[in-house]
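Before anything else, here is the set of structures, which you'll find just below.
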Structure P
Amino acid sequence: MRLSRRAFIAATGAALGHRTAAMAAQPLLLRRGINLWPWFSLTREHPAPRTDYDWPPFQLDRPVPSARDLALLRRAGFDFVRLPVDPGPFLAAPLSLRAALLDQLTAAVTLARRQGLAVVVNLHANAATHHWTPERLFRGTGAPGFPAYRDLVEEVSGRLNRLGPQDLAFEPVNEPPQSCGGAEWADVQRQLLAAARGVAPGLTLLATGACGSMIAGLPALRARPLAAFEPLLFTFHFYEPYVFSHQGARWMSEPFYPVLNAVPWPAAQGDLATTLASVRARMSALGQPPQGSGAATYREAERVLKQYFEAQPARPFIEGYMRQVAEWARREDIAPGRILMGEFGALRSGAGVAAAGAADRARYVRDVRESTEALGVSWAFWNLFDSMGLMDDLSRRLDPAMVAALGLKMPA
């Protein structure tokens, strides 16, 4: 359905009308969570110029958590899950198939709640797709896909509200692409929150800053203009320093990330010469010898690694970022319990890395988690599955080192 200007004004009015009751309502209390990508991600889209998806639209071999997996998470000490949902298949589907997808989403939420887990549903647009991208959907209120996206936000909110909002929350956007200090994101966010609040007066909603929900986006995020949309939580993501957390990542735009290897945490746990030797070995294994076709990539990797080891990042580096969160919260008069670090984590060590790589990852995750908890801020680890995961896709066993780093316990 299309939300007309009149309907939007009505929804905004409804949100304002609910303000007194909503302000009295307390947002969902969260503590320790985990992301469940790719349950409603990894799609089977048709190539351009088509803009639709095969049916079913999600890859059949993607890892999907079972009731047993979710119960295991609860016993380990998680109290909520964040469920990323690619909006593309929903927007592209005819009404009958869209209803079926919404039924599947409702069933997934219900399954998690039955295991004692609260659920944060997050519309998680895929920048790698060729059509239903963040740019098309919510770059601005004039983006070609924005009216349809706003309608989907309203529809999902209504569905969640009917389930009973007491242990549910809804996050309308993942990592907005607008610039950190720009005003355009504020307009987009207000319209999406109004659409959600108009049909779900008691559902906890999540607001975020621009520039990919990074901490750098918080200074421009003002809480008071969003008071009409209470109950409300505020969220950010944290992966700094990316040279460590995204070493080996093939999806990063900078070509040096895929060849980074054996980057230690903290930096003092290793040295530049050892890491560069590992980078050269990785490049040769990838068919990009640093003395040949990979020379430019190696020079850039060498440059960023020299900066990394000169800076010697350790836990105080992370705590510096978290102080920025605390300062923003004080300025906006937001209690720490209303703030969620919705994503954090690091890639598993790549091919050819010494076994110590796993210990580096565990140290990093522990440092981020403890620094966040020291502020009283809740968190959601990225991710249950995949190369940043907590659980092996095949054996469905939890990684004991990561469980310990997250301050949890291995279930009996």
Structure Q
Amino acid sequence: MSRPTRVLIASRLFPPEVSAGAFRLGALAKSLVRHRAAVRILTTTPPVHAPRAPDARAVDVRRWPVLRDAGDNVRGYVQYASYDAPLLLRLIPTRYDVVVAESPPTTGLVVGVVSWLKRRPVVYYAGDVWTDGVISMGAPHAVVSIMRFMERAVLRHAAAIISVSDEVTERLVALDADPLKITTVGNGIDTDVFSPDVTPASEGRYFVYTGTMSEWQQPEVFVRAFAQIAADEPDVQLRFFGQGSVEAELRRIAEDLVPGRVTFGGVISPAESASWIRGAVASLVSIVPGIGYDFAKPTKTYAAAATGTPVLFAGPEPGANLVRDADLGRTVDFTSDDVAEGMRSLLADAADGTRDRLRPKRAQWAHDNVSLAAVADRVTAAISQVLPAGASKLGPIAESTPANPERPIS
């Protein structure tokens, strides 16, 4: 009997870390196991505030300490290096048939060098385009040039490239990626966790923002907009869950403009997040226009849709078109005046029953279009196309998963 295909996933993000990248890789690991692969993860020790680690009986998760920034993120050149340098040494003795490398490109480059020596294919999972990201943050020209060189090298030598959207695919092609190597799988959400059937976390009226608070989202627009309606809606709250580089500034602005009306709940589990989103008047989603992330379609949108809660999206056309085309909520320009008007409109929808009437339709759209399990299966199919000669093909979905909590790959 032939051994199972050995798939290695190299990523600084993996559950129980709370991020879109961690969620999609967790789902991919489950999909690979269902297709009878032996899966090993080389990742990082999670931050102290991470939820309890999920049951990982079917995969071999190997963790390593890493430097984190003030917000407990592996974000920044030194932080990336603290993962990538040990990864080089961890990869050398590890046996695998194919490796999946999650961005940033520095990780892809390390994985690519070792895999070239081992004659093993690399699948690069591009959650976004890092060259665009460093440009949007105003990085020096030299840094942008180095990142562009590395990203192009990773894309050029990858056996397959996974893209999360058509817009990301276009940007990858602009960086000279071979279109024939790219599989656009979409992004997704766990529709078992994010569901209209979860119990709302609160019966009060509130808007909710979940996830990363960063420069390219600038969620202060929601605080400033809320300040415009707060006096007219004295019982309404604004709630933030998550963390990020602009959290401290958000807290300061909230205390100055609407003291006592904005709460920050920190990082919470996906299940808790689903409960807070399910009970909200609306879920708040933003992308700053014109700084290099116009193509982004945040996972926050899918999470809200899966619970049936409307989205208030402030930002450029790709994200706005998604909300409009699927009737997932309201879209507004990225100004506090327009966001405030959107908040008023959604409060009216909650009061007259429109929100609850549309909830089943929105949740069904998410179930049909953005199931994370379906996205992961599409990635598994792409991986199966680049397996080296001699590796067992990824088989039919297994009936059950192994009970051994640490299934080593030899």
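Work out the source of 3.8 here, i.e. which of P, Q gives that when distance in nm of label points 7 Å out along Cα→Cβ at positions 32 and 248 is computed.
Q
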Highest-scoring label, criterion being relative contact order in percent (Cα under 8 Å, 6 or more apart), among P, Q: Q
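Quick note: the coordinates plus some simple rules give every number you see, no bench work behind them. Not measured: the values here are computed from a predicted model. Cβ atoms are built from the backbone, for glycine too; each structure is taken alone.
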